[in-house]
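Each structure below appears as structure tokens.
Nothing in this text is a laboratory measurement; each read-out follows from the coordinates by a stated rule. The shown structure was predicted, so the numbers you read here are calculated from the model rather than taken from an experiment. Cβ atoms are built from the backbone, for glycine too; each structure is taken alone.
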Structure P
Amino acid sequence: MASEPITEFIVLFQMMCVVVVFAYLVTRSQWYHEVLDGILSWKNQVFLILVFGIVSIYGSMSGVEVLGAPLNIRDTGPMVAGFVGGPIAGIGAGLIGAAYRMTLGGFSKIACSVATVLSGLLAGLIFIANNRKMPALVMAVAAAIIIEGIHMGLVLVFSRPFSQALTLVSDVAFPMIAANAAGIFVFGYISLNLKKERETARERDRYQGELQRKNAELHIAREIQESFLPPSLPALPGYTLAAESRPAREVGGDFYDVLASPGGRVGLVIADVSDKGVPAALFMALSSTVMRASAAWHQQPGDAVRDANTLIAGESRSGMFVTLFFCILDPEQGTITYVNAGHNPPLLVRDDGTVHSLSMTGMALGADPGESYEERSLSLCSGDLLVLYTDGVTEAEDSSQLQFGEERLADVARRERSRPAGAVLASIQAEVSAHTGAMPQFDDMTLVVLKVGT
């Protein structure tokens, strides 16, 4: 058998090809996964000892003989066992490999057998020094090179005649060190990548579980938020009324309300919190509750909005505010009295097609606790149409970032003014959807439509 280093390394490389396949199969087993997770039960320790003891035997059996001693990768098995399972697994696998090596005889059998057990022990000690974890790939390969260097040193110390031991070490040191280091690299690379895959999978599972939990919580939050909206709209003789709110996210900051008022009057509220998502939803719940309570206490919308503003401003420490339009409809008198607290001006479309904007009469709620609000009143006639909306309607954009705008909204309301409130609301929503096309909804959209006459 030729003993040139290149020829010897090629033979050892052929052995490594088998090790690669073996390493892949071993690292895919459940017990090896448990070992990588730090579960070193007695059962897993036994598996490590037996499996990598067999690897050690294979390393000797498949080696080539040089000067009566086998050139091999026998130490790879015990080192892997030590690196992943600690000293017990490393020594156990090393004893199996060493026992087989003793049966092969040769002048270096004692040195090589001791080196095999020592390789498992040293690898196990590195495992402990690394907080009972498999060392990094560079550390493992460097340790393998050092351990194999010790192996060569033991052959020189214990094998006689010394001249033959020196010749043997000179011939086999490079290919044997390189091959065992390559074996550790293969097992280490596959093992560490498997560990990363498992950590990534666990992180993904945790993320998906957290995402599902948050989605469930948001679903519950949306149901709670929807409970703040009127479950149904009252029937008003001589009028039709329609309303709908579409949040851009699971929860939103828009709300509307229909409130009973003494004397058969009806209060209409539409509002928009200056934020989106969960913070806006919480502020919306506060604002809706405060406004409802204030409207029930006061007869006039100006007083109700003033007190609501004082309470909301006192509780708002996040810098958020809410724009709000509140009007009281007197069906018998055919009048509305309103306050516009910084909200988008509702549109009053007269029966003849003229459009009037109900402009602001005060600042948004939560901005200034001392703000006062002017009331305004106007008469409604048969055929008139009142459209309350939030800025998510007029600021809806198409693919060119062109907004739907108040002018388009007024055109739709003017064109549809002869129809009932529900049909007008549906037409506005359809026009907005046609304008935005495939663009996602980026803001909450709320509409309240009141039609005088049927």
Structure Q
Amino acid sequence: MGRAADHFLLAPGVRRLRPDDHFMILAETDASPMHVGALILLDVSAEAQPDFASAIRRQFADRLPATPLLVRLHQSPGGYDSDVWANVARADLDRLVVVEPHDGAWSEGELYAAVAALNMRRLDLSGPPFAVHLFERLADGGSAIYLKMHHSVADGIGFQAVLGLLSDAAPPATMRVADATLPEPDKWEKKARARFAAEEGVRAEQSARRERALAALEAFKDQRAPTPRLKMSGPTSGKRCYATISLPLARVKRIGQSLDATVNDIFLTLASTALRTYLVEADDLPEQPLVVNSARSYRRPEHGDFGNRIVALHPHLATQLADPLDRLRAIQESMAAEMRRTPHDEALLDAAEKPYGARDRRAAFAARTEGGKRLLPGNVTLSNVPGPAEARSYAGHRQRHNFPVPILGSGRFLNITSRRNGDRLDMGIIADAEKVPDAGRIAALFVAALDELEKIA
């Protein structure tokens, strides 16, 4: 589970949640489930499709012990200590890895509609925090896996590590023989008191660092563009629609090199163009630029591979500007300003647990999530997450696509997430279907924006 967790040991096979991980549980509502997901399209021959489900179950059974997924959530007694993940020896894969029924083959539209509906099912954290949905036969050939993992287990980068551990690139893991055993409540509290006493100096140092960070952030006061209100603003509904995009990575890099821009700059600019056009069509383009909720990873080797190590970024998309090159430069400037402040934001996040922290967070979030309010700035979420440069396979079946299946944070209407898959950028678009009824329209506008930008480059 990572070297950084060793000094938090409560019992063998038990890992405490950091406050950042706990946030992902507390921020969850029925309208905004908090999980990280992927729609993986595989080359599976017609002859192999009848055995596809059993092959994937065997694949996962052999490799799950090496991942952080073979666990169960437990709350600490009275909320005094952190909540914990406790190892379990095995999972009921007949329940967790299920075949979605279809009389024939799944068309793309049917597949995307099913994924959008399944995206709204919350995970049961009393058991292993993941679910796998199998689509045995696709109309375009092959089969698909929709795997989702609760965001409290790991961020998007950690999720990619999990996918790697479940793939053919990783060897089968040593099976566990028993579930982890938690201490009795009185012994748990005694261990927690010893932990908090040992970490008193760490908390004092982090508190001082927090005060310095807050003082430093005063210099950035009022630099962020305010999140504008649109007709489609407001609480997120419980309905979703889904679409995908796959672009040649070399093409995006070539445009970026020509325009002195990174792949992420180009990604944000294409999203800006697509959203501007869409909002013009909907007569809902605000005078102020749309604001993004995005993230930067601050994961370092000592943090291990899992858990959440991300700092929120809130650049604007310059959607008030008509010229795409002007928007690109404005986005670069806004993102540079966000990056200058992130070391200070990191200092605010990277905090040790405190006594009764879990209890106090639960009380605070009960009010904050009521009514579907926005918890962070931003109209939309845009994320560009690292993915594997090498080819992957599962149970001997080559991966064609690794499309993200994003989530919508409370109060947002759209999320576009990009992930590298070998020589391509695979993207997933999830939208609040009551506000954006056709995510495919956003996908088409995104691709058209690439064509337009390429002509300028």
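Here are the numbers for this structure:
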{"item": "Which entry (P, Q) yields the derived value 15.2 for mean count of other Cβ atoms within 10 Å over residues 120-127", "result": "Q"}
{"item": "Distance in nm of label points 7 Å out along Cα→Cβ at positions 280 and 384 from the coordinates reads 2.3; which among P, Q", "result": "Q"}
{"item": "Identity of the structure behind -11500 (criterion: helix-only ellipticity at 222 nm (-39500 (n - 2.57) for each DSSP H run of 4 or more, over all residues; to 500), calculated), options P, Q", "result": "Q"}
{"item": "When mean count of other Cβ atoms within 10 Å over residues 240-247 is computed for each of P, Q, the largest belongs to", "result": "Q"}
{"item": "Mean count of other Cβ atoms within 10 Å over residues 80-87 - highest-scoring structure of P, Q", "result": "P"}
{"item": "Given 23.9 for mean count of other Cβ atoms within 10 Å over residues 144-151, calculated: source structure among P, Q", "result": "Q"}
{"item": "Answer label among P, Q for the case where distance in nm of label points 7 Å out along Cα→Cβ at positions 344 and 392, calculated from the coordinates, equals 1.0", "result": "P"}
{"item": "Identity of the structure behind 87, 21, 16 (criterion: semi-axes √(5λ) of the Cα gyration tensor in Å, calculated), options P, Q", "result": "P"}
{"item": "Entry that produces 14.2 once mean count of other Cβ atoms within 10 Å over residues 96-103 is calculated, selected from P, Q", "result": "Q"}
{"item": "Ranking P, Q by relative contact order in percent (Cα under 8 Å, 6 or more apart), the structure that comes out highest", "result": "Q"}
